[in-house]
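Got some structures for you, see below.
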Structure I
Amino acid sequence: MHIQPVFLFDLDGTLVDSVYQHVLAWKEALDAEGIELPVWRIHRKIGMSGGLFTNQLLRETGIEISGPLVERLRRNHAEAYRRQADSVRPLPGARELLAWLTQAGIPWAIATSGRMETAAINLAALGVDPNQTPVVTRDQVKYAKPDPDLFLAAAERLGVPIETAIVVGDSIWDMLAAIRCRALAVGLLSGGYGIDELRGAGAFRVYEEPGDLLRHIDEVGGRR
């Protein structure tokens, strides 16, 4: 019996070219609070939930973590990101990959650590209507990546066992979350993580970007 896979996609750095916009938005939010952190340290944590992200960053600086500070950082990051909305673009092959899966009758969903306040910008750039496509955001689960809640919720939205899912992401946090919920993990290099890092975190295949995955879709269970 053929078991059809389903695809669960991360959003930032996986389907849309937005990682560095997020990095700069976090940098702006941190600078506004007088928190000095080099950009590379911020980039290494993109893909985590916003709360875990800010907790880790503040832990590194030795600054006392408070609820109001975390909330200001989140709000200022979202505002700074919205100002960069015009520069957010789909990654090469992203729209074509999603269209091919739809045409082939292969279910797919999006699961992002971002809240809808920023995810809406990316979905609009991608041409995805969250009212017609299963989209799970940070607002809808208790814990975000590297916890598996987002992917579990996305599989549930599709009505399939998580074991039939192929999780596609660009960060080690996506790979770790996929492994923890017994899904297969596919890594993309389009978010800035290296091939060895993604494989070390559990990716069984790594491709350059969505278009490269589409060209090799048969390697991960897709049927042309």
Structure II
Amino acid sequence: MLKLFDGLRNLTELSTAVRLILSFICGTVIGLERSYRNKPAGFRTHTLVCLAACIASMTGMYLYLVAGLSTDISRIGAQVISGLGFIGAGTIVVTRSQKVKGLTTAAGMWTAGIIGLSIGAGFYEGGIAATLMVLFIETAMNEVRKRIRFPQEFRIVLSYYSRSDLDQVLRFCKDSSLTITNLQITGNSDLEKPVYSAMLSLRSHKDVQPRELSRKIESMPGIISAEEI
């Protein structure tokens, strides 16, 4: 432990002010990076979460050390960690292309709350170190993530007349080195000529243009339409 903070370990007026200011700074620093990337939860949200967690941690200490109540110091902090899960869930969305976004923001906000708890408990070194590591993860490691090539996934909805028409599409996908991860077929028998619909979930390790692929499939005989979603 750093001796610099030894005089601020106890719950005093000075240590209370330092903890609130430090949690304010740590939450704002983490949130500014999210705001810069235009993420759902920005610096105000992160600041409030970190500050509130800090107050919750100090409240537990106050009830036990100052008010003299027979209570568990960590109980309030434990509820904060659970509650942050509900807040973080609001930043997670699933796009039309079935991609999940907001997980990093939710995890960062959850971490900001725990940093606030640590600072509120007087563990200044841990809170500061964790803040620096969060910034490193959300900035430097984001560049590393961009260099990693993930399989491209997309979905195509097509309409066709017969099973043989779908079979030729499946053969075309196989010849194009596309992996079919899911296939859903529906039929419509109300028309004079039955029309079927299918949704193909495809994955490719190569650079593929979904719209160009859809146009090629749509040009096949028996295919009424093909659209990438």
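Just so you know, all these numbers are worked out from the coordinates, no wet-lab data involved. Since the model is a prediction, treat every value here as computed from it, not as a measurement. Cβ atoms are built from the backbone, for glycine too; each structure is taken alone.
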(request) Assuming 2.2 is distance in nm of label points 7 Å out along Cα→Cβ at positions 36 and 148 as calculated from a single structure, say which of I, II it is. (result) II
(message) For relative contact order in percent (Cα under 8 Å, 6 or more apart), which structure out of I, II has the highest calculated value?
(response) I
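For distance in nm of label points 7 Å out along Cα→Cβ at positions 156 and 196, which structure out of I, II has the highest calculated value? Show your work: numbers first, answer last.
Working: I: 3.9; II: 1.6.
Greatest value across I, II: structure I.
Between I, II, which one scores greatest on Rg/Rh (Cα atoms, Kirkwood Rh)? Don't jump to the answer; show the numbers that get you there.
Values: I: 0.96; II: 1.25.
Sorting by Rg/Rh (Cα atoms, Kirkwood Rh) in descending order puts II first.
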(message) One of I, II was used to compute helix-only ellipticity at 222 nm (-39500 (n - 2.57) for each DSSP H run of 4 or more, over all residues; to 500), and the result was -13000. Which label is that?
(response) I
(request) For structures I, II, calculate distance in nm of label points 7 Å out along Cα→Cβ at positions 92 and 116 and state which one comes out highest. (result) I
(message) To test your reading of the models, identify which of I, II gives 3.1 for distance in nm of label points 7 Å out along Cα→Cβ at positions 124 and 212 when calculated.
(response) I
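When mean count of other Cβ atoms within 10 Å over residues 28-35 is compared over structures I, II, which one is greatest?
Details: I: 15.2; II: 19.5.
Between I, II, the highest calculated value is found for II.
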